[in-house]
Structure 1
């Protein structure tokens, strides 16, 4: 099986090829078609098996296929929650790499840094928001982010978020 056979746009395929990916891993072969069909997905695989691309590539395909027609500020359409700033930064980098030829704006937000620059970037509108639960709730409390138009929610490392005590934050989101 090749990435070409998965129904991804030529612009996504070009970005994937530039990352050195030749063929999808088993988790990607199973996850990408399921997500493209709009199905919910729960997956578990070892580190380094391509899970992030397994949910990010079809997420991006969904966003470019269903572009909103409304003018004005871009609403958050995809939310990726992750337990740590390091993982958020890594996922954000992957999103940027895979979407480099798309008209997609993404932003990574996490605590431990000033919230003001994050709020300013959100005002410009983002399609994909990668966030830690605590910072997301801080931004929501400040009315800096609206989640009413989120089409795709990804809970990455959900088990770890629960182990770290984020259950109440996740429920609030």
Structure 2
């Protein structure tokens, strides 16, 4: 069995202006934290934890992922925009009726649920497999498009059967 990791891009459903502005503000704070990390010498970067950024209002799981992302980009001088990202420990997926929603704690100690808009044909089966436990939730990233639409990029991993080998081969001439 092989492991398949798929990232699905889901827009938020009826996201109001206050939440959108909050996401923009927190993304700006996240970018500032990453730029503060890049300003430090490489030896000090490796020792950083979320406790080092206790003055920042973003939750510790989000800060830890920001530290990982900033340390991974060794040649980067400065981030213009770093999306909010966390691994599988700080968010959950819910289903209420036909609407899927994701809840996550962006701020320290506060957990909110935000509904997602799901295209029925392509993503609903994958999200149902995630809720049933047939698939594993990996990470979530909050990203804004150039048009200003906010998306949740959810990475999902699942076991898929190996492809059966065929006895026949087809040759194609490209000349």
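Here, each number is a calculation from the coordinates, and none is a lab measurement. Predicted, not measured: the structure shown is a model, and the values here were computed from it. Cβ atoms are built from the backbone, for glycine too; each structure is taken alone.
Which one of 1, 2 has helix-only ellipticity at 222 nm (-39500 (n - 2.57) for each DSSP H run of 4 or more, over all residues; to 500), as calculated from the coordinates, equal to -9500?
Matching structure: 2.
On relative contact order in percent (Cα under 8 Å, 6 or more apart), which of the structures labelled 1, 2 is highest?
Going through 1, 2 one by one, relative contact order in percent (Cα under 8 Å, 6 or more apart) peaks for structure 2.
If Rg and Dmax of the Cα atoms in Å is calculated from each of 1, 2, which structure is the one that comes out at 15.6, 46?
Derived from 1, not from the others.
Given that distance in nm of label points 7 Å out along Cα→Cβ at positions 108 and 156, derived from a single structure, equals 3.4, which label among 1, 2 identifies that structure?
2
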